[in-house]
Structure 1
Amino acid sequence: MSEKLLDLREVTKIFYKSGIFEKRSVKAVDKVSFDVLSEPEVVALVGESGCGKTTICRLILGLETLTSGEIIYRGESITKWLKENPKEYRKEVQIIFQDPYETFNPFYRADRLLEVSIKKFNLVKNQNEIKKMIFESLEAVGLRPKEILGRYPHQLSGGERQRFMLARIYLIKPRLLVADEPVSMLDASLRAMFLDHLKEFKRLGISSLYITHDLNTANYIADRIIIIYAGKLIERGFTEDVINNPLHPYTKDLISSIPVPDPKNRWKEKIEIGKVKLSERINQSGCYYYNRCRYRMSKCETNFPPEFDVDGRKVSCFLYE
């Protein structure tokens, strides 16, 4: 069994909002535990918008503080990493955001991002070596250096900016890449190219946490899949097992909602999900999926199910008690 590169233990994040008459709280992440192994792998964190995926990403990067729980990287708390050795942590744990434009400073040419990365992490010091590394990294992700270098971020397309972020990963070669919805703003052809580069990173010894709402891309890229709903992990296991034989009702609904791209196999089945007010969508006292579940039982209303082991998988549902 490979050692754990990243280990989330009972991670919880609560946001507080103060109003004139009351103080409200939102539990964005609720006792989340999972890991990413040192042996290079791609782990997909899958869920709908607002389920806590990006909050988990920000917690791993140290951009948000934990309410409770612990995040361990290479055997040490990230709190300790960021306090005692932040530069090394930033070098080893890199991020690709959903919107690459936010990463650039619009007042500087795009290539400055790569130059700063090389100098910041002391990759090389000679100016000729810096230029050589930049050329090699851009060519590695399918960009033509002579057409890209010297241009400002707004002069690049969305696909070029996102591949520019990939070039930065080739330069730095971190141990862990956190990719937050990296292909949601790309067209189909560029999505395939981007995901193939993530596979290449795996061969270079880089593990990835791939955060997405798209089960199709998760199925294509991931070794393991983690399904999250309303801040709670509800099912996790090897990708092939989860996709081909989903256990949790939410996972089943997700997969059954994906149309098959075959005109001879028309989508005739109709899934009926009862109308639920937004304020009632999440059942706060028991299973969060209770109000939308077709298989709910009386005890689901008042008790959140623990994780059950089912054929090497973890699933939070009383159907498998």
Structure 2
Amino acid sequence: MEVLARFAADLPDGGADASRCRRSFSVKFFCKKGEYDLLGQHLPVTVGCEQQAVLACCATTRADPATGLRSRSRFWEYVAENPVALNAAVWLYSDLGTIGSYRAIDGFCSPAVWTNSRGETRLARCCWLSRQRPQTLTRFESEELCGYDPDAVARDFVTAVTRGELPQYELAVQLLEPNRSLPFDPYDPTLIWPQEIAPPRRIGLMTLNRLPERIHPDLDAERFDASHLIDGIEAAPPALPAEGRELSQAGDHLRELSERERRRLIDNLCDELMQLPAELLEEILILFTKADLGFGQALTAALGG
């Protein structure tokens, strides 16, 4: 089956593509009965349950309409107002937030409802697993590459395909019975489905063997839409309100970090948070402390608090 894949960085126009940011990973399937768009991103969780929330968060990376300037505070103001986004922020400020190659990223999709020819329904969550060696950057490598070549990440992909080093990604799916009792809301894209509850099943392989003939019209963002579905696949119902459990999985993630990952995350966060206004910084430190007391204390100490 023929597909069209689109990678994109959530950056303002002209932003260097090795910068820390969320990357979209969208694939259009050209099926016999129509087009199906499987939309995802390279972070395992989203910043919100609804598309409007994701778009609102994306807007924080753009220039402030009042000043024409970009501000680091705007993203963290969003997190302070929407604590459910803290889980995504933890992933973003790991080294996964600064990638060196689109060939080496995975793609994580939101939950959907699948129905087979026998009328059996399952909750499904797909992900693309890169067959290439992981390639992330430290914040220092990212800063150097941004100054040296603002198109470095995209250039790596184009150069590899041009010389015949074709990227491959395995398609995996996690399945759950719709009425199963679970310790989390399976419709909530801000949460990960634990593999011990829903083991990934590898069901396909995508090889990107050529570049589009016309980059801009072929890969225009408007060509990819979550409403492009085919028979047997439906959008998942809305997630339940996360009141009282917004920080639960962020806390689990922080506690599972190795000592090296913990130090690297604190270093990346300190570089960012030290530039925030004092009142906003205090709100963010309170959120991290509520998610995991030990991490919050270590981050506060690293900031000189």
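Structure summary
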item	result
Test item: distance in nm of label points 7 Å out along Cα→Cβ at positions 18 and 138 calculated as 1.3, pick one of 1, 2	2
Test item: distance in nm of label points 7 Å out along Cα→Cβ at positions 66 and 186 calculated as 3.2, pick one of 1, 2	1
Cα Rg over 2.2 N^0.38 Å - highest-scoring structure of 1, 2	1
Structure (1, 2) behind the derived value 0.15 of FRET efficiency 1/(1 + (r/R0)^6) of positions 146 and 258 (r between Cβ atoms, R0 = 30 Å, to 0.05)	1
Answer label among 1, 2 for the case where distance in nm of label points 7 Å out along Cα→Cβ at positions 194 and 210, calculated from the coordinates, equals 4.7	2
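FYI, it's all coordinate maths here, none of it is from the lab. On a predicted model such as this, the values are computed, not experimentally measured, just so you know. Cβ atoms are built from the backbone, for glycine too; each structure is taken alone.
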